[in-house]
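Before anything else, here is the set of structures, which you'll find just below.
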Structure 1
Amino acid sequence: MATKDSGGKQPGTPTVGTVTFDNTTGNASVPFTAPTYLGKTGSVTYRVASSTGQTATGSSSPITVTGLTAGTAVTFTVVAISTTGAESVASSASNSITPGIKPSAPTIGTASFNNTNGAVSVPYTAGSVGSGGVTYTVASSPAGASGSGSSPITPSGLTLGTAYTFTVTATNAYGSSTSASSNSITPGIRAGLPTIGTATAGNASATVAYTAGPAGTGSTTFTATSSPGGITGTGGSPITVSGLTNGTAYTFTVTASNAYGSQTSGSSNSVTPVAPPYFPPYFPPFFPPFFPPFFPPFFPPYFPPFFPPFFPPAFK
């Protein structure tokens with residue numbers, strides 16, 4: 001316990017503790033233990049002196065020392081001063097610290113991805129650099145992807161088709177600060193470009209062959225589209241497009257689509273759908289139930305054993 005007397009002697013020597021620094025301000029905190037003997041009045045103040053010249057005073061432990069030079073090693077001593085001005089012997093030097101300020105947290109931007117290769121871009125705006133020497137790293141949630149560098153950062157280690165958010169951390173020798181989380185994105189690659197094949201005309205329809213391009217992320221739908229008309233059909237190669245107009249010339253393209261985008265082939269050859277030809281026994285303008293005058297009383301198609309071009313003798 002600290003004591004006092006009436007002799008007016010100088011206070012006893014304080015015992016310095018372990019010095020630390022605040023990496024948000026660069027200030028040092030110097031703790032100490034008061035001496036047992038406090039001098040005549042029993043009331044003392046304390047002065048902390050740094051090895052680089054800064055001082056601070058206070059009435060109790062700890063005392064904060066400001067104005068230190070970031071990146072410079074420094075130690076501290078503590079002196080007790082009585083109200084009569086008598087000073088104690090300085091304490092032994094404290095541990096050495098090298099104060100500095102950590103960078104402030106970056107501001108996260110809007111994460112995006114390139115649907116041609118699945119690469120993700122994470123932009124950010126740097127805050128204050130603190131005492132310098134800052135590196136920026138990106139981390140994903142769920143974990144597994146990371147990267148570093150200037151804005152924007154392209155992290156590696158992603159799994160396509162998985163939803164992610166990202167944070168960016170600024171780090172220097174004195175600490176680190178982390179941004180808030182980004183928006184959520186689910187990176188993936190769009191369906192590959194199909195190669196158009198040969199279109200073949202049918203009756204009010206056409207079949208359109210194609211070769212699929214590189215697989216994207218997830219399932220792909222292939223759609224053939226006519227020009228003119230924009231009439232479509234879907235499926236594997238060849239795709240059948242129905243509902244065309246006989247006698248009209250058409251070309252076709254094939255579009256590959258998935259959740260991440262689409263790509264469309266070049267145009268096919270031109271085809272013109274037609275109705276099937278007329279076969280015997282009927283030729284326009286004679287269709288059932290109307291027959292040429294020379295066929296009665298035979299009704300379609302013909303009754304055995306008479307089939308065209310062999311007719312009953314009576315009509316030869």
Structure 2
Amino acid sequence: MNRMDRMLAIVMALQHKAETAQSLADKMEVSRRTVLRDIQALSEIGVPVTALSGPGGGYRLMEGYELQPLNLDTGEALVLLLAMDAMAKYSDSPFQQSRWTVMDKIKAVLPEVTLKQISSILKHVEMEVPERAYRTPLLDEIMEYTTNNKWMRALYRSTNYQRHVELKPFRVYAAHGFWYCEAYSILHGENRIFRVDRFVELEEMADPNIQNTELKKSNGIDPSIRIIAKLTYRGSLLAEQDTHIGHLVRQINDDEWSIDFECPSSEWSWANDFFFQLGLDAEVLEPEKLRQGLNERATRLALRYKK
């Protein structure tokens with residue numbers, strides 16, 4: 001954020017409420033001394049910033065001073081603030097600084113009546129985002145590769161291994177508290193979804209001149225295995241959270257759900273883990289091979305706790 005943008009953000013924040021120099025510095029990820037210099041500059045160009053006396057101290061705008069309001073109705077403002085609140089719940093994102101300043105800007109230009117209506121709604125309505133402890137230091141870089149339509153060679157750490165993959169990313173998105181990158185993988189010969197926090201290293205690579213990245217390789221095609229399972233209500237909720245198959249959950253009746261999908265043979269280990277973790281909230285109907293595998297794991301677990 002350049003200085004002019006930062007000074008405007010300070011005015012927006014102070015129009016909404018009084019702030020200390022430290023709270024402003026935390027929001028804008030600069031030093032307290034930088035904020036104090038910006039406040040001094042605002043005063044010099046005629047913006048009426050006043051210092052507050054007392055234990056808390058801080059700064060505010062002179063009563064009656066306000067910027068030109070933005071014409072947002074209650075619904076429009078609510079949509080924006082709900083989205084910003086959800087983004088703020090991601091502990092690691094490329095918008096750490098912007099998410100706070102944009103919320104202040106929106107609140108600063110809303111009429112007082114509209115702001116009161118929204119504040120009342122926001123006390124009871126929110127977008128739930130699971131709290132994750134993972135970091136995504138390469139997120140900005142992955143977004144740059146994606147927006148610039150570039151190939152990248154990445155060292156990727158999955159559940160079972162760590163290896164290099166050559167990828168053409170085309171979408172980055174957030175879901176369930178994680179950041180994901182959807183990319184075409186030369187290794188797999190198809191589009192795959194990768195967790196951003198599992199990327200270890202990245203480097204740009206030359207375009208391999210693949211003509212159609214939506215098609216699998218002509219040789220070495222990964223055969224798939226059809227999996228059909230019944231789910232309880234709880235099982236359906238858990239399955240719906242899975243990025244790969246969540247959209248395939250279907251309700252059969254008031255008490256039963258199902259899922260039917262083609263599982264690549266390379267993901268067989270994942271399928272075993274997934275349905276084992278669902279426990280009694282899922283019953284695999286086919287294939288028999290998966291039923292046998294789950295039975296063997298359950299038997300071993302039961303023996304471990306047998307008295």
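Here, each number is a calculation from the coordinates, and none is a lab measurement. Values in this document were obtained by computation on a predicted structure and should not be read as measured data. Cβ atoms are built from the backbone, for glycine too; each structure is taken alone.
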At a computed -12000 (helix-only ellipticity at 222 nm (-39500 (n - 2.57) for each DSSP H run of 4 or more, over all residues; to 500)), which of 1, 2: 2
Structure from which 49, 26, 18 was derived, semi-axes √(5λ) of the Cα gyration tensor in Å, options 1, 2: 2
Given a value of 115 for volume of the Cα convex hull per residue in Å³, for residues 79-182 alone, calculated from one of 1, 2, which structure does it belong to? 2
Comparing 1, 2 on mean count of other Cβ atoms within 10 Å over residues 119-126, the highest sits with 1
